[in-house]
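I've put the structures underneath this note.
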Structure I
Amino acid sequence: MRIPFLSLFISSPFDGLQEHAEKVKECAWTFQQAIECYASEKCKTFEELRQEVGRLESEADAIKRRIRGHIPKGTLMPVDKFQLFRYLREQDGVLDSVEDALNWISYKPEPGIPEELEKEFFLLIDATIEPIEELARMTAEARKYFKNFSEKQRNLVKDIIRNLRQKEHEADKAEEIIKKKVFHINTDPVTIFHIVRLVETIGSIADHAENAGDMMRAMLAR
């Protein structure tokens, strides 16, 4: 029987992970608004939303530094410290890719997505947003598991991880369809390049979310 080592902590490292994940979720909502604004062509608040994402990313960075700097040497851990840090790196990678996607959009003066690509583009966004939001739920449920090591709680976290994988697979399919279709629409080469790079960057958001799930699965298996 496992001993709930987390009870020996003054504070759990998962407190910080959950706080960081909540910032990631908050960033996802702002990202979605920014993308919808960009696609509408008439929205005037894209730049404000992009700056808001930058602010949230800076706040998340401060949380990340605090997590890394406040685990004393020799402290009893319910998980391997390096696995914890690798998980944090992937969760933080979600934020970096969100910021990269919006920055890339800002380089092109004309907003909008070609009409022929809108359906797949929003399928890609949907498949990306949901796993970002699930990260916060996953860390909250994992925090409970590492307190009591309940098998029911463990299975709940594993269900969330499976959902992350499924959504990443859907994002991959949507990204592939867009990249194939963009070369068959009547548009200029700059737009083609911009769209391809954009969907690859958005796709990497889902990749990081899935990787975070994989690292959580590794921590559960300890």
Structure II
Amino acid sequence: MGADSPQRFIVVEGPIGVGKTRLARQMAGALSADLLLEEPEKNPFLERFYREPAVAALPAQLSFLFQRAQQLAGLRQQDLFAPVRVADYLFEKDRLFAQVTLDEAEFALYEQVAARIAVDAPRPDLVIYLQAPVDVLLDRIARRGIAAERRIEAAYLEKLNQAYARFFHDYDAAPLLIVNAATIDPLDRPGDFSDLMGAVQRMKRGRLYYNPLRHEAL
């Protein structure tokens, strides 16, 4: 898979800590693809949100909305022969997070702002949805050691997991590969990555549940 692949825009999605950015980077390298990443470090409200979610949820969410809209709008302006791209987010995730983090009045305001932006985001050729239970997410968040994320609580991750499950239960905008990310380590185990890429290459339409046995070190 590469320049001649029909999968020219691949999106890796999933909750905080599941490993979507690491996998997106690794896939982009393997496919010689352009990489499109969220930039949470450029959100000036994110650390405050983790510290005081009731106070900073709305500005943090709007900041992400504007950032994602700007990134994806630029892709629509490029020609049909653009290189393969791998991204670590769907634009639709913005609304998903807004529903989890905002109260009713804030969400109504968010919806008004989002409607005025009206981004025509490019449609993915494949979405890879990474799943993992909350204890795995907490462990991975702790191991990557980002100071602002130390305040993330299990209850918040559980809400995110539930929101993602509801969203992808009905998702049909692109072929969907649902991966049990708790059982694999594609970055440090080449066999895991090779097997996962094989599943990616087999994806043509519909959805596939990928739940491999973890490779044991020899």
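Some notes on this structure:
- Identity of the structure behind 0.75 (criterion: FRET efficiency 1/(1 + (r/R0)^6) of positions 88 and 176 (r between Cβ atoms, R0 = 35 Å, to 0.05), calculated), options I, II: I
- Origin of the derived value 1.7 (distance in nm of label points 7 Å out along Cα→Cβ at positions 40 and 168; candidates I, II): II
- Comparison of I, II - label where mean count of other Cβ atoms within 10 Å over residues 128-135 is highest: I
- Read-out Rg/Rh (Cα atoms, Kirkwood Rh), computed value 1.04, structure in I, II: I
- Among I, II, which structure scores highest (criterion: Rg/Rh (Cα atoms, Kirkwood Rh), for residues 56-135 alone): I
- If relative contact order in percent (Cα under 8 Å, 6 or more apart) is computed and equals 30, the structure in I, II: I
- If you line up I, II by mean count of other Cβ atoms within 10 Å over residues 112-119, the top spot, with the largest value, goes to I.
- At a computed -28000 (helix-only ellipticity at 222 nm (-39500 (n - 2.57) for each DSSP H run of 4 or more, over all residues; to 500)), which of I, II: I
Since every read-out is calculated from the coordinates, none of them should be taken as a lab result. Just so you know, these numbers come straight off a predicted model, no measurement behind them. Cβ atoms are built from the backbone, for glycine too; each structure is taken alone.
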